[in-house]
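The data blocks that follow each hold one structure.
Each value in this text was obtained by applying a stated rule to the coordinates, not by laboratory testing. Predicted, not measured: the structure shown is a model, and the values here were computed from it. Cβ atoms are built from the backbone, for glycine too; each structure is taken alone.
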Structure P
Amino acid sequence: MLQITSHHKTKRRFPLSCLPFVALLLSACNAGSHTEHKVQAEQRWNHVRARVQFQLAEKQYEGGLLEDSLRTVTESLTLDANQADAYALLAKSNLELGKIASAKNALDLATKSGADHTSLTYLRGVVFEQKDQPDLALREFEKAYQAEPTNIDYVIAYVECLATLGQTDKALLFLKNASKEVDDKQSVSLLAARLAEVEGDTNAVIAHLQSASSDPEVAKAVAEDLGVYLVRAKRHTDAIRVLEPFVASLAKPGTHGSARKALATALQSVGNPESARKILLGYAPLHPSDVAAQILLAKTSIETRDMVTALEAIDRAEQIAPEKTEVRFVRAVIQWRRGDTDLAINSLAALIHDNPNNFDACYLLGEIHLSLDDMTSARVYFRRALEINPTDPWAASALTSIS
């Protein structure tokens, strides 16, 4: 039997008869310990390999190589199935590819594996959003926000989802409170501008976009939208100040039609039709289906007496929208300016027949008849114009001059 003596007097001794058993026991323990260490070492190595694969998958995702990213992150999860961020990347890659069901499967696998992270909650909301289930999406976005109230992506998702559900007032109130926790004030301003746009509040949109523009990089990104809204608010000088450097920085003339049309409108409104025409010359011919651009080019060309360009532009517009009232009116103006007076009168008469309350057509017919010394017909059309718009000073002055 085992002899245990006092520690400070002598060493522990085993009877000789027990030594084979003890040796066998120690051998078994060493074997078990070795196997356990081997398993642990393999797990650690697989984890390292998994993280290397995950980092590669991230780079592939950021580089737009989505299919490659899918394959690589799947390999990463095969090596280590407990990576919450890898499941998130798997879901994001599938979402980018439009594979909603596969994204949902990735998130379900994350739940089964016990992987948990706020990003997974957020992505579940995105999946619900893509499946047109905003109520369920809102619940997930709210949970994500509550877990990380400083994350601007979660704030944006929750606010936009509220807006989708028609709860704009609640979204505005939430954004006001949430903005206190978020450092990214520019994104908050842009989100507030989007809500103001939903509400139809042009002045609020402008104010929020201007607030976001305190950052030079953001200012470049929102210049087009800000300029367009300034034109809508008839703040043409401000619009020119924002849009001129933006349009000048564009490498290709056929891009950013909204900015070019807004700038041309502003320039025309402040009495600079030639600059407006030049802005549109590089854009409108390249986009014949953009009727608004063709009409605007035709108008500025008429003002600068470039009737050839005006006619080409209105021809393009007429190909797309022959019955559009403004297209028909501009066509009549061109006919008159080119000396086709009878044709212009007939065009305007037909336009008034179809649109009896068209002020511009009535006023122009008055002008044409006045130029022909047909005072009776001129008075008829000037009066008719004043009935449509009693406060117009030009029609009133014209009628007074011939009465």
Structure Q
Amino acid sequence: MKINKLITAVLSLLLIFSSTSVSVFAKQTSTTYSATLVKSANAKWSGYGSKNPVKIKSTVSKSVYVKPTKSNFYVDSVKASPASNIKFKFNSKTGEVYISKIRGNVELTALTKEKTVPSKISIDYKIVEAGGFPVIPEDVRVEFSLKVTDKNENNASFANVYVDYGLGYRTLKTDENGIATFKETFPVGSYTIKANLTSKKSEAIASIPLNVKKQSAPVVDDRNIVNTTGANKKDGAYINADENLEYFTYPLSGGDYFVFGNDFGKWQSAQNNSFSSLGEGVYALRYKQYEDRNTNTIYLFSKYNKFEIERGKYVASIDSKNSQNVNFEKTFAYASQNDTVYIKATAESGYKISGVKVNYPYYIRDAYYDESTNTIVVVGVTRNLKITVNTEKQ
């Protein structure tokens, strides 16, 4: 009986202790800390009442607000010190500082920056698309780049720019780097690109000229044509080509039909002042599109002209440097395989022609000067030749 009473007493004490322990551990504690909102000449705090520092319980979230006091400033960020005592988020659009947790006394400082005031514009351009082909180009597509900065040359982000480009108006907005771009197609003519920061018809604070001009078709010089040495040969060429010339690498077919493609034709500039490795056929030749940056002038592709590479034609030309005291009717002649070349020549006063020689004597049958007709004769031409005419005093 005594033992049972003892057991009952012990169980009662354990029950009381257990209830007391649960009550102690379930109880939440709250500590109040101070958040000092640091005053600034360019920012103002609100949303906290009239007391600063703001008292915040560790178990309660709270929001305060900060906004710039001057129109030419903005709040860039909020700094906490010490940072480990607080957890918060800053909304730059609304100015809200949302404090989700505080662990100790802290200072909050609003960091402000002066807004960039756009005041300068610089304008540049580049060609982004040439006119069509084989249609003769009558216009050119240009991309303009406008850079806006403030008085200190800092980029003016997201600034409005108004542009009058001669064919119409554009309203643009700069990106984060202070740059705005637009593209436009310009026909032949002269233009002034004007830009300002207030409205499309306000006085320009920056402008550049732009001129678009045509070029005449190139003149084909037959003396620059080197024909192939035979059927299916690709050893023809157009020599002494101006560096501004380009030719279409595939012969024209069906009149003036251009065949484009990797295995067919494309426009190509001269290499070492020559268009080489040409087979027989008719080729197109034109001046390249180019620009003069000194005057902001774009010269469009010219109309094309044509030159023909013939099969089996050779060039027999006079070596003028080594053929002194002689007057020639012409300085070159074409010859098909095994043809005879005739070039009229007369010696200057006090001299007579004493002989004729070629640089490749094994590729001809004979070379001589016919005094009765004043003619240089080269018989049996089978390759391109240089002819030297010798003279002697009478």
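Starting from the value -24500: which structure in P, Q was helix-only ellipticity at 222 nm (-39500 (n - 2.57) for each DSSP H run of 4 or more, over all residues; to 500) calculated from? Intermediate values should be presented prior to the final figure.
Working: P: -24500; Q: -2000.
Structure of origin is P.
Of the structures labelled P, Q, which one yields 5.1 when distance in nm of label points 7 Å out along Cα→Cβ at positions 217 and 305 is computed from its coordinates?
On the way: P: 5.1; Q: 0.9.
Checking each candidate, the match is P.
Going by volume of the Cα convex hull per residue in Å³, which of structures P, Q comes out largest? Please list the in-between numbers first.
Values: P: 232; Q: 370.
Largest value of volume of the Cα convex hull per residue in Å³: Q.
To test your reading of the models, identify which of P, Q gives 9 for relative contact order in percent (Cα under 8 Å, 6 or more apart) when calculated. Don't jump to the answer; show the numbers that get you there.
Details: P: 5; Q: 9.
Computing relative contact order in percent (Cα under 8 Å, 6 or more apart) on every structure in P, Q gives 9 only for Q.
Assign the value 1.4, calculated as distance in nm of label points 7 Å out along Cα→Cβ at positions 289 and 321, to the correct structure from P, Q.
Details: P: 1.4; Q: 4.0.
Traced to structure P.
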